[in-house]
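Chemist: Next up: the structures, one after another.
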Structure I
Amino acid sequence: MIWLQFAVLLIMIIIGSNMKGIGLGLMGVLGMFIYVQVFRMRPVGPPGDIMLIILSIVTASAALQAAGGLDYLVQIAEKVIRKHPAYITIIAPLASFVLCLFSGTSHVVYSLLPVISDLSAKKGIRPERPLSATVIASHMALTGSPMAACTAALATVLGYPEATLDIMKVAIPSCLIGSIAASIVMLKYGKELKDDPVYREKLKDPEFVAYLKTEDEGEKKVVSKQAKWSVAIFGMAIVFIVLGGSFPQLVPNMIEGEANTMVNADGSLKMVTIISIVALSAAALIMLFCKASPDKIVKSSLFLSMATALVSVFGVVWMSATFMAANEAAIKEALGSITESYPWVFALAVFLMGVLMFSQGATTKAMMPLGLTLGLPVSSLIAMFPAVSSFFVLPGYPTILAAIGMDKTGSTKIGKYVVNHSFMLPGLVATVVAIVCGFLLAAVFGIH
């Protein structure tokens, strides 16, 4: 029976991931209907904590975007990239990593992709190299970012006071090292641009040749004081969230009583509470003092993407959690001894689930509780955390498609066999290196 139930889980995830958007979440709810109606499985509680975290963090990011703060950050990153175009394959991914680490979303990289593509093409550098490394770095930066839903989800799953700090001090440096390794691998990847047959064919087009000869110094944008203030407010929110998650003694303690969604039985506030209060308060301050009107916030691209994220997480995580709760004993008996002897097996399972779920937050919420059930130590789960960013394997994620569309030379592409695309090598290198470094750093910091 468990295999039949597992088949339903996989079929729903595969169909939903092919649909993109809210398709994954809706297919997850359809899977729940089958579980309840056919298998009489008892539904677990929906993932309200991760959904609340997504709502809070994305609303704060949307306020930052509405105030012009994201444009200001992108402008700074763009200046750094333009200053050293010869080293764009290293500098662009680093700029992307820092930008996404701060903002908590990889979607801010869209504004950098045309700059990277144009600069590299006009300097005779194969655009595929910096573009692919930059997109992978934008994904890796979230596994450790205090403003990313997946990081908050892992801290919530681990459930101990210093979890956020432990995740950050392991995941941020390990993912940065992984991103740098991916950039180095891409330095000489593929043919030189001048020898690429697709590029040589494009050179027969006079318009394309004219485009290569144009000098683009970037659009000079005037940054308002309100945009700068919004970045400062957002930055302070990050500091408060990190301090609240790392040093619980700084957070007011409530009267002891029955635990609920927001408060533990001992009166301490849960991480979801700290993130929700701080992030939404930051959004309110940005709205009040930085000319970010409510109407502008709700119409921003980040806010509109939140509905898709909420539906996807609700459906697929609810279905996965229900399956695992109903079959917890069987799963533990089948995998417990294997993961105890070979922890990397669980890392592979997380990686494969990430490929199908197309969501770091959903994969974290679905798989990390299983790791605790199997008896894996916290250090291993934090080290394996970068495996949730494996959605690059199937080239359908928006950042990947955007990078392919931005490359006018045609060097960034999806191969004949789909998986032999431009992002596979840097993605695998970044993930493997980050996980290996994660285990080393967890041992160095004494995380158990």
Structure II
Amino acid sequence: MRKVKLPTNLGANQVNSLIPRAAVSISSVTEAVESLISEVRDDSMAALIRHAERFDGVVPTNFRVPQQAIDQALAELSLELRGAIEESISRVRKVSLATMPSDAKISLAEGAEVSQVYVPVESVGLYVPGGKAVYPSSVIMNAVPAQVARVPRIAVCSPAQKENDGLPNPTILATCALLGIEEVYAIGGASAVAAFAYGVQEIGLEPVRLVTGPGNIYVAAAKRALRGVIGIDSEAGPTEILIIADSSANPRFVAADLISQAEHDENAAAVLVTDSQELIDAVELELERQIPRASNRERIEVSLSGEQSALVLAESIDQAVFVANEYATEHLEIHTQNAAELATRIVNAGAVFIGENTPVSLGDYLAGSNHVLPTSQQAKFGPGLGVHTFLRPQQRIHYSAQGLAEIADLVDRFAVAEGLGAHGTAAKIRFEN
């Protein structure tokens, strides 16, 4: 891995030049994606057939997955994996229920009341990738918060698999069955996002209001292009992990956690920031030991040798915290003696994993937290996926005649000051004879 020694007077602008993300440009595929979107909008089913043949290598017999296939996938799911999926569902549901925002009602005066209520979106399309890996966990992370938010209609799209007779991966289908999701489509990539946005009448797919879920650069580009036609959660980029560690950290654990995220994608970013040269040396040795045994060795080696991954020597843990807040990683692990205290100083991270026994992979599956998180510095201004994603805060205002009468003159003063006299008249006319 690349090694970086941070300068004494490190500035905010230097952080992302010393530790850059992989060069992945959504704009580089925009033209191609916009063409795919136009085809789905204009040609509907015919476009889906062309795209499935071109990108998936198989045309589904039924783009809408028959309920029989969903039920069969569940029947054939191993008991061991079913138990793990059910436990994950239970934990994510508990956290989602606990974080459900509460309605509020405020009385400002007699007959003057403002309420804020949380209204679920009417329909949501959940995208589940099906390329380099199978992600039943993504079904859980997207569907459970939507269900807790009481979204009336939840649909899922996942790519058709040649080895599964044109159906999505059976583990994806089985997870949908466990969640009670019956509207499932064998559509992948940008085509799926476009189908969610415009609908496909021939297969009974009605447009949705919101599309969530991770995907490759084409999915991210489709979300960007269609934002406004649909709501989106975020534009997900390659996964990221940054680890803050001191001399007390276990190099075996640190190396394993860097490797675990590197196996996602050749463009994945894996960064260690520490004030201990001894730890860097020990982690480097551990990487040499562990990588040859990893199941996705080639992908890991590309990721860890890329410019987006680094072993970074900081002057102090305070400087490491500064780096973490400027880098704004998707996943932040803290392996220090005072990990819990240090976590309170982190303001920019998708999720914070505190202590040596809280690896990111725990959050991917069974921590109860959500693994759909902001990448590419989006943690500086946006949250990860959660029950809030599927809710819209709506204010409701109710004034009686008495409540309005007390402030009608004040409304008129504002209206006159802003040159909008009719605004004032609308309030005062109610009290004219």
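Chemist: Looking at relative contact order in percent (Cα under 8 Å, 6 or more apart), point out which structure of I, II has the largest value. Intermediate values should be presented prior to the final figure.
Modeler: On the way: I: 27; II: 21.
Largest calculated value belongs to I.
Chemist: Continuing with the same structure: Could you figure out which one of I, II the value 19.6 for mean count of other Cβ atoms within 10 Å over residues 363-370 was computed from? Write out the running numbers ahead of the final one.
Modeler: Values: I: 26.4; II: 19.6.
Label of the source structure: II.
Chemist: Out of I, II, which one gives 0.95 for FRET efficiency 1/(1 + (r/R0)^6) of positions 75 and 283 (r between Cβ atoms, R0 = 35 Å, to 0.05) as computed from the coordinates? Don't jump to the answer; show the numbers that get you there.
Modeler: Numbers: I: 0.95; II: 0.20.
Considering all the candidates, the number was obtained from I.
Chemist: From I, II, which structure was helix-only ellipticity at 222 nm (-39500 (n - 2.57) for each DSSP H run of 4 or more, over all residues; to 500) = -12000 calculated on? Each step should come with its number before you reach the end.
Modeler: Values: I: -22000; II: -12000.
Only one of I, II returns -12000 for helix-only ellipticity at 222 nm (-39500 (n - 2.57) for each DSSP H run of 4 or more, over all residues; to 500), namely II.
Chemist: Can you say which of I, II returns 19.1 when mean count of other Cβ atoms within 10 Å over residues 11-18 is computed? Don't skip to the answer; put the middle values down first.
Modeler: Values: I: 19.1; II: 12.5.
Going through each structure in turn, the value belongs to I.
Chemist: Separate question: Could you figure out which one of I, II the value 4, 19, 25, 22, 15, 9, 4, 1, 0 for P(r) over Cα pairs in 10 Å bins from 0, in percent was computed from?
Modeler: Details: I: 4, 21, 30, 27, 13, 4, 1, 0; II: 4, 19, 25, 22, 15, 9, 4, 1, 0.
Only one of I, II returns 4, 19, 25, 22, 15, 9, 4, 1, 0 for P(r) over Cα pairs in 10 Å bins from 0, in percent, namely II.
Chemist: Further question: Once distance in nm of label points 7 Å out along Cα→Cβ at positions 19 and 227 is calculated for every structure in I, II, which label goes with the largest value?
Modeler: Going through I, II one by one, distance in nm of label points 7 Å out along Cα→Cβ at positions 19 and 227 peaks for structure I.
Throughout, read-outs are computed from the coordinates displayed, never taken from laboratory work. Just so it is clear, the model here is predicted, and its values are computed rather than measured. Cβ atoms are built from the backbone, for glycine too; each structure is taken alone.
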